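What follows is a set of structures for review.
Read-outs: derived from the displayed coordinates by stated rules, not from any lab. On a predicted model such as this, the values are computed, not experimentally measured, just so you know. Cβ atoms are built from the backbone, for glycine too; each structure is taken alone.
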Structure I
Amino acid sequence: PKAAHRALRNATAAAWETAGCPPPGARPGEGEPVATRADGEPIVRYSCATPLNDTSGDIAALSLWAGQSVSLARREQPAAEIVAELVSRL
């Protein structure tokens, strides 16, 4: 708890920043169900739940965890462009 996490930026993070980065309990949309697990359990905005293959709903609004290498990203690129770049290096 209270440790820094690496996650991809999404609309939830943008809304939080636009609101001035309020603390838990005062974040925009906090507690709002945005997705559902296969068993029907709702996943709320700001949850630490990891979306799985059977998660449905607004997946992009959930925490999209990223590994240590995310700090190496220098620019945004479409996935097709990244794949083409990797293939050209083979």
Structure II
Amino acid sequence: SANAVKEIEQLIGDTLNKVSEGHALSEQTRLAMDAIIVHIDNISQLVTEINHASREQSAGIGQVNLAMTHIGEASHINADRISRSEQTAQT
């Protein structure tokens, strides 16, 4: 009977140790998950900023393309005027 009591005490002690270890691991996991959530929030914010910057850059490229089209049109108009001026000067 004394051996049974000692075995039960040992089992209870082992169980309490395992519960304590489980609790510590659970707390470590919670802290790790909290850190992961913070990093995910930071990444999400960076992605939002990159998306905004990409849209601004795209709009800027569109403006540059439009300006280049206008320059091309102006160059054609000037070339036509020069050609007409040369023809008028020759006659």
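Given a value of -5500 for helix-only ellipticity at 222 nm (-39500 (n - 2.57) for each DSSP H run of 4 or more, over all residues; to 500), calculated from one of I, II, which structure does it belong to?
Working: I: -5500; II: -37500.
Among I, II, the structure yielding -5500 for helix-only ellipticity at 222 nm (-39500 (n - 2.57) for each DSSP H run of 4 or more, over all residues; to 500) is I.
Consider the structures I, II: one of them gives 0.95 for FRET efficiency 1/(1 + (r/R0)^6) of positions 4 and 44 (r between Cβ atoms, R0 = 35 Å, to 0.05) as calculated from the coordinates. Say which. It would help to have the intermediate numbers written out before the result.
On the way: I: 0.95; II: 0.05.
Computing FRET efficiency 1/(1 + (r/R0)^6) of positions 4 and 44 (r between Cβ atoms, R0 = 35 Å, to 0.05) on every structure in I, II gives 0.95 only for I.
When you work out volume of the Cα convex hull per residue in Å³ for each of the structures I, II, which one comes out largest? Before the final figure, lay out each step's value.
Working: I: 139; II: 73.
Going through I, II one by one, volume of the Cα convex hull per residue in Å³ is largest in I.
With FRET efficiency 1/(1 + (r/R0)^6) of positions 36 and 68 (r between Cβ atoms, R0 = 41 Å, to 0.05) as the yardstick, tell me which of I, II scores highest. Spell out each step's value before the answer.
Working: I: 0.85; II: 0.30.
The structure with the largest value is I.
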